[in-house]
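Asks: Pasting the structures in now, so scroll down.
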Structure 1
Amino acid sequence: MGYWDRYPHLVGIHLPVPLLHGPMLYLYVLFSLRSDQRFTWENFLHFLPAVGCYLYMMPYFFSYSAERKALLNAGLIDDYSTFIIVALFSFFISGIGYSVASYRLLNRYRDLTDQNFAYRESIDLNWLKFFIWGIGLIFVLAAIVSIPTEAMGIDFGFNADPIFYSAIILFIFFLGYSGIRHQSIFSADVSENSQIVEPKTTGEYKRSGLKEEDALVYHQRLSKMMKTQKPYLEPKLTLGTLAEELDISANHLSQIINQYEEKNFYDYVNGYRVDEFKERVLKPENRNYNILSVAYDSGFNSKSSFNQVFKKITGQTPSQYLAKAKD
């Protein structure tokens, strides 16, 4: 569009901006996970590469004339040519690296929710996982096209910039829309006194302070409560709520479930819900109810989670199970 020719002093001012994409993505994921997250000085460290680029370019911004900037933009002088190539590689390393880091952060989030919640509706961030994949793919494709073009002088015969920029804009709209609809797991669903338990390894449990004889007693109490009081019928049951009913810390309850049931909290509770469904669906008085109604009465609160959990535990769909049970 000849924009740089009309305003040569703006040439290069956008160059370090791609170094902000990765950090912004990572911090967006981080802050989407917790509504109580606060911005700290450590978060600013992610922006140092972009700041460093701007500092390095200060002589160019304030010392070069408009004519010299126009010549540099046209490729007629080699000033900053090495810096541009290094910056180009840095863009892709940053974008792809932060995409991987964001994806790992989401996996940790999944472990955290499974350890504390017996449901996933309204706290599922699969949309953000797809977004991370998309951003990572954009950076990979940009690297495949841009590095040979800029660093090796290969001409593909077309300008791919509009394609990449359009894709990024669409992803940003998708991100904003999904982020607005997303409800944090640390918002209305969790009481102020609830404790969120981080997933732990077997070695970490050895230092928990819970004696084995006490753990066995609590495990027996837990099993009795699940069979008699059926707390799993509450669709939004949390580890903290169940721990309060047992008069035990959430950390110790999590340890008991992980060690003695060899499951996380999500799988443990939903196992009881599946058994409850199996029992209810075959009762004569429930013949007039559809499968989903019985699933809701069993503690599930969505069709998707019910089908997914049932297939994972039984190896068959609810319809397949019901057809075999009636044979």
Structure 2
Amino acid sequence: MITFYPGPSKVYPRVADYAHEAIRKGVVSLNHRSPGFMEILKETVRLLHEKLQIPDEYHIAFVSSATECWEIIAQSLTLTSSLHPYSGAFGQKWKEYAQRIKPAILPGEADVLCLVQNETSNGTQVRMEALRQFRQEFTGLVAVDATSSMAGIRFDWELADVWFASVQKCFGLPAGMGVLVYSPAAVQRAELIGERDHYNSLLFIHENVLKNQTQYTPNGLAIYMLMCVLQQLPRIDTIDAITRERAARWYRFFEQKQSSWKLLVPKPEQRSDTVIAVEGTPEAVKAIKAAALAQGIILGNGYGAWKDTTFRIANFPAIEDEEIAKLKEFLRSHRH
């Protein structure tokens, strides 16, 4: 079965070997405060800095998911309220969730700007040029949900104070862990607020990060598998070039005259490089997903307002060229 579901999505082929190795070597049984596990953690963080080109002064922590990061930002980094411009379902969910913790007062009072870099629900994205504009115009902290793009495209990390993602998308790993990247300015804000009421308060997380430890017993298997995957991957510049070229080919494919499908996002500058959203009638979408499944191909369902009228195609690094070719061949042969 070939999956193009945009998360959880396809894992890298050797992940099963890494999991077996972790069990065989006893990695999954290591105490998370032990020297052996701390070395694995330290090396994983080092590789994230190296392969994703994260600035040395930015810190990296592991949490349960990207969704948990919404809570961490609201609890530990928001003084009064946060501002949430959004283009899709996950941006809206983040806003609603954050404002239950820190209710909105006035937009001018917001001290954290929260953006979804890649909106998985509808295949839109905030490009680095737009993020740079946000950074220049907003005086507070900038937090970016990069769930469907981290490790798939290159970021200008200095354009935000907080970046976070889950590993079941561009990292090519099973679901169950989030990666939180935060700047010295974020630490300063956390110290100013002084919030220590929760197990995932950023101050508590950061104190453990400085000791090469985690704030709680972590998903040790996921951290080990992430380390192994990063050891095999090229740097993000190389992955970024491949991702963007594949995305460009996907968009050209659907814009061809012989294509009977319509792209959901009409403006090229707003289209995601990692999630392609394709629009059709509910009947046509249902039929194409069923026909694909019969051919051993899983297409992503629509989400939210676009649940019945779109299907989504993941353009994540773990997906192979041969699999993309097979899907394109299927789509050419299946017209509606």
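Read-outs: derived from the displayed coordinates by stated rules, not from any lab. Treat the numbers as computed from the prediction; the structure is a model and nothing was measured. Cβ atoms are built from the backbone, for glycine too; each structure is taken alone.
Asks: If we compute distance in nm of label points 7 Å out along Cα→Cβ at positions 25 and 225 for structures 1, 2, which one ends up with the highest value?
Replies: 1
Asks: Same structure, new question: Please compute distance in nm of label points 7 Å out along Cα→Cβ at positions 49 and 273 for structures 1, 2 and give me the label with the greatest value.
Replies: Largest calculated value belongs to 1.
Asks: To continue, here is another question. Please state which of the structures 1, 2 yields -13000 when helix-only ellipticity at 222 nm (-39500 (n - 2.57) for each DSSP H run of 4 or more, over all residues; to 500) is computed from it.
Replies: 2
Asks: Determine which structure produced the value 31, 56, 13, 0 for P(r) over Cα pairs in 20 Å bins from 0, in percent, calculated from the coordinates; the candidates are 1, 2.
Replies: The value was obtained from structure 2.
Asks: If you work out distance in nm of label points 7 Å out along Cα→Cβ at positions 89 and 169 for 1, 2, which one comes out largest?
Replies: Going through 1, 2 one by one, distance in nm of label points 7 Å out along Cα→Cβ at positions 89 and 169 is largest in 1.
Asks: Name the one structure among 1, 2 that relative contact order in percent (Cα under 8 Å, 6 or more apart) of 19 was derived from.
Replies: Comparing all candidates, it corresponds to 1.
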